[in-house]
1. Which structure, out of I, II, was distance in nm of label points 7 Å out along Cα→Cβ at positions 63 and 279 calculated from, if the result is 1.6?
2. When volume of the Cα convex hull per residue in Å³ is calculated for each of the structures I, II, which structure yields the highest value?
3. Using mean count of other Cβ atoms within 10 Å over residues 119-126 as the calculated read-out, with 15.6 as its value, let me know the right label among I, II.
4. Which of I, II yields 12.5 for mean count of other Cβ atoms within 10 Å over residues 207-214, as computed?
5. Can you say which of I, II returns -17000 when helix-only ellipticity at 222 nm (-39500 (n - 2.57) for each DSSP H run of 4 or more, over all residues; to 500) is computed?
Structure I
Amino acid sequence: MPELPEVETVVRGLRAALPGRTITGLRLGKTDFIADVARLERALPGARIQEVRRFGKFIGVRLAIPALANGGRTPGWLMVHLGMTGQFTVSRADSPVRPHTHVWLALDDAREVRYTDIRRFGRMRVLDEAEMPAFLSRLGSEPLEVPYPAFCAAIDRRAMIKALLLDQQVFRGLGNIYTDESLWRARIHPRRLGARLTAPERRALYAAVRRILAEAIRLRGSSISDFVDSAGSPGDYQRRHRAYGREGEPCYRCGARIRRLVVAGRSSYYCPRCQRAPRAPGRSKRKL
């Protein structure tokens, strides 16, 4: 599933191409991932694109939408979640169409914005400006913006640290890849409880999350299966993975074999030597 760096990569490409453009037409294929098809069909044709932003794993396209009542324009947002296999790209209108393309937004410069999604686990909806605060209130802090004290407060819970990092109501945008990479970098086992992390461990994790995400954005995300940016090009960060997907391969730091376990229903990759497992409850430190 595209995570924060992949979505940020797409957003940066769209931000360079779309603001100032007007959507002149809309064509739909399958629509089971669209929250309100009729609302989408009413809002998008004639809308002017003002900006493109990222909200966690969501792409937000701010629109000036024609108002039928008075001939003016009202602010709104097209919100897109890429799901597992979604692609949101800008193409020439006469370029070949990829299979499983379900949405075409015609622009006023002979280009199209296309949404392609093989599995259709993505989501798309239109929101009024007034609906955005309630929508965003369900999302946690941006991990690249959250101050260190707020980061510590968010993970100070008796829950496994991997599960806390994955929880979108705690930190928006983090997913399986970058939690595994951050925990490996910070030398923290994914099953450690957030409340049990020491002050140095918390600081190491905070630094690791920010550094990993920044590096991944710089390299335009990880292309493992379907991810491409807004121009249809893959990312490069998958070449830098140190834990994720490397079960049985040697740790880059100590040489031990990377292992896999399941945390919060997700596969988690870690080094058993660098990331020491927590002791079982009640287990004594000394042999009797």
Structure II
Amino acid sequence: MSKVEIIIKNQRPVKPFKSYLQTKNYRPSTIKSYSDMVKHFKTWTQNENIPLKDIRYADLLAYINVLIEKGDQNKTVNIKLRAITLYYDRLKTSGEIKTNPAETLRMRNITRKLPQNLLNKKTTEKIYKEYPENTIYEKRDKLILSLMTYQALTTADISKLQIRHINLEKAKIYIPQNNRNNSRTLKLKAFQIIPFQNYINEIRPEILKTTNKQNDNLFISTGTSNNMKNTFIAIRRKLQNTNEEFKNFKQIRASVITNLLKHKNIREVQYFAGHRYVSSTERYLINNIEDLKKQVNKYHPLQ
């Protein structure tokens, strides 16, 4: 008997959980951990005689109680809830369920380290503008720094950029998702357009020729590898040697996000930053509150 493939209209092909996580660019070690966590959850549902597709919010609360009784801390429970959320995301994507029961379920009272040594907008722009651009490599590096300063990109974001992701006619750049952040399309500043044109048309081809490389990456590393790690290290060291205020790239990104929240809607900033959860953006609001407290204490101290 021949194998008959039944295709249901408007239903996407179902991917195994591990394959689904691979499409989301999770590391192999993370994929294994999440798979093991979901396997444990499935075993619990079987023991409780609860069909996976019929899980309700109350059932998840019962499972959380099991984890807590076992000795899991809030942070560990949240990681396991994250794995379960992704599992149900896969079912939702394939059309097997309509809503994700674990989407908004998280443990509270988890202390998260706040960004430190934040810089105001004037200082971040000063650091960028004073960066030298005497050689083709410094011009490349200054463009990288501009994306950190004005689009708050991470080194992971920049490493994944390709030529096709930038549209100079529309003054936009597409940032692919990575294992931490969502994809998004952001506007380029007007003053970024000409440097990018020069880089794409002249500088990048010259670097490709000099390094004997051929690839579609937007930024080309100096050495034989396509990895940008050494490039980022060189930029960071140069900035640390010339700017006392500069600590690292995370400081730049945190400063940009915090400063944006002073006059932008939190959902706008969440999209801008690529945060998967609004809670990731909310923690930057605390910096603004702390800054306000400092100003009040400075000019209106309580006696």
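Here, each number is a calculation from the coordinates, and none is a lab measurement. Owing to the predicted nature of the structure, the values given are computational and were not obtained by experimental measurement. Cβ atoms are built from the backbone, for glycine too; each structure is taken alone.
1. That value comes from structure II.
2. Comparing I, II, the top value of volume of the Cα convex hull per residue in Å³ belongs to II.
3. Details: I: 18.6; II: 15.6.
Structure II accounts for this read-out.
4. Numbers: I: 18.6; II: 12.5.
Computing mean count of other Cβ atoms within 10 Å over residues 207-214 on every structure in I, II gives 12.5 only for II.
5. II
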